[in-house]
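Visitor: Listed below are the structures to be examined.
Every number in this text was worked out from the coordinates using simple rules, so none of it is lab data. On a predicted model such as this, the values are computed, not experimentally measured, just so you know. Cβ atoms are built from the backbone, for glycine too; each structure is taken alone.
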Structure 1
């Protein structure tokens, strides 16, 4: 690592990747970067670009062919101070980051998937080489959430965070509600609008949000919990009937894909999955193209709410450039932990607490269906709170939806009960459930609850 005073030598930066984010970073560094240099306290220089097919950069490549170099040439260049990895993927990105660190170069990356699984060994290598590594843009694009937690929460003990941190699923769910369309139709709309990749699996199955949550846990709680430990459910089983029924509840609800983590009795409980949230709440009102994260601590029980663009070239580039400036300003200090705290290996605990759940059934209409269903719930000690069956046409008798709300049960018990109910002959579809964001939203007096249970069992 160079220790030359910043006034004598520019801080040389190589950008790997020239997609939407890389292009914005390159344009800023190659153009007027005076606002960045003022904050960095030194000259910033775009020294090299790696792109597999540089000719696709068009006029920028034609005007600046000398900037385009091979990955190995960039890594072997002793004058490169920082490598900015914006390629995505796993294998080449890992080779680039490990190669840069091994040669004493600082690293900035937006690669959430690689980082969520591999940051412990990558940061250990950075510390060994006495260089810095930052990755603000890996979570929630343009929201400066990681740096905020690293530097702005030293006086607090964080005990809860939750957020909508995947733009693709938020767009799909918002379109389902607003346009009254089914999931598959809205997924195609997301692809056409460039909100979804050609293979959207990581988004719609919840894996993208899970990887981001893993990084957030390290910043908030000082624990590394691998994404593999976090129970994750996507939105592929959310139907329009769920969205519409949520909106008809009192109070009105919305379905959002929520990533949450809490400290309970000293243990971390984390999950990703659809939740019914209050439509009037900050989480419930997040527009289709935004992300949001809510943090609560011992000194801030009401919480701090961060909202902004979670993806896109310009917002994400803003976070990348912020990391570059921070490293350029402090590079002579050597290794600095991006977390602002020690981080140890941790374990995610199963959530055994009782919660309130919405359950949707689609059945073949028959005598005794509700009786048989509630008998299973009773065997598992699950309290039935309400039953809703909407008016239906005769043609719907073989695919009749109805909805129940249950409470005071843990998720594993509910899953076992629904597994038994799913095996009964009246089901036209597999029962689906969604957790309520708050367990008191459908809570009734004991006598009302008992009356509902008795009425259902005699139906």
Structure 2
């Protein structure tokens, strides 16, 4: 049954029952029954998660939001959208783009064609637009959620200002289905930019990647909408496994690559700022080479270099995916230390247990994606990676999860990012709202 397996085929449950409700009231009735009979449940959206948070561990009942996919309202003046939790992110983005004034969702993910907005909120998904529009903690204005006992929490506010009482919705943003089921979302959407452009740059050192970021903030400021990077090993992997028939736009090879996106309202003004930015980078030898898109097709081609990385990894073998926040001063050091560790253990190299360690991600908001490509999910490899990667992150004042969440994969490693007093308060909140522990058990909070 597909509901039992995550898309990476790494986590598998044994549920024999899937509920597919169409209304909030039906979810309320299901949870009330399950709570009274102490039957554990797993809320599931598009099942695009990377940490095992959306599939059963054993035989928990799956509550799918696939049938809750209606847009409830949209205010074209304020840009506030209200919709069911099961709406697909890309469908919402397309709907907003078709409005007379043209709007867009404030987040953009590689899984946008299948992920649900409810799942995005439940995991506090970040993505490619966070640098410009901020996190869902800021853009989500209200939530409708069903508590474990069936109580419907109607907090579907469309107000940007509401300073009355505790902001309860913030508990559910990033709670990964452990406190209840999100059934409705109201979210502030920004106007769709009238002018967008993209540049890809070749860079010789990661120090220069950082310098390029600082320069972009100073020179592009309000029109800077994305600042992404990947290393040379990532590019080699993409070339080997992505079937695009597209020639890479830069002739020479470089240790690092940066993608910069700008978006604004005046193409001539914005392109002029981009040109001045690139000229300064080249004059100061911060970048070695670069290319600027000349039309929408070229913009899509340049973005595909970044967005196609996860797919290329999945074609290369079993992938250990890590998503962490760390200070930019040590941002790339983790990749180097991990390669050295695996090499010293004799498992790293072509035709070995681990074939590649690649690094890419959202430099603009300090989010590194470290992907370790192996022949299979081997305990020997796992034990070399974990808990080393979490200990390293703690030592450098980082977070073990920047945007993917904790799920089953990281629940028992929460101590590397949160103090014992913080974890204690989290457990008290969980106990207060879900005393029978039926909501997405074995995940999010440590069981050990």
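Visitor: Out of 1, 2, choose the structure whose coordinates give log10 I(q)/I(0) by the Debye sum over Cα atoms at q = 0.15 Å⁻¹, for residues 100-259 alone equal to -0.96 when calculated. If you can, show how the numbers build up before the last one.
Guide: Working: 1: -0.88; 2: -0.96.
Attributed to the structure labelled 2.
Visitor: Looking just at FRET efficiency 1/(1 + (r/R0)^6) of positions 76 and 220 (r between Cβ atoms, R0 = 35 Å, to 0.05), which of the labels 1, 2 belongs to the structure with the highest value? Before the final figure, lay out the partial values.
Guide: Details: 1: 0.35; 2: 0.75.
Of structures 1, 2, the maximum of FRET efficiency 1/(1 + (r/R0)^6) of positions 76 and 220 (r between Cβ atoms, R0 = 35 Å, to 0.05) occurs in 2.
Visitor: Once mean projected area of the Cα convex hull in nm² is calculated for all of 1, 2, which comes out largest? Provide the component values of the computation, followed by the final result.
Guide: Values: 1: 23.9; 2: 21.6.
Comparing 1, 2 by mean projected area of the Cα convex hull in nm², the maximum is at 1.
Visitor: Right, here's the next one. To which of 1, 2 does the computed value -9000 (helix-only ellipticity at 222 nm (-39500 (n - 2.57) for each DSSP H run of 4 or more, over all residues; to 500)) belong? List each step's numbers first, then the result.
Guide: Working: 1: -11000; 2: -9000.
Going label by label, the one that fits is 2.
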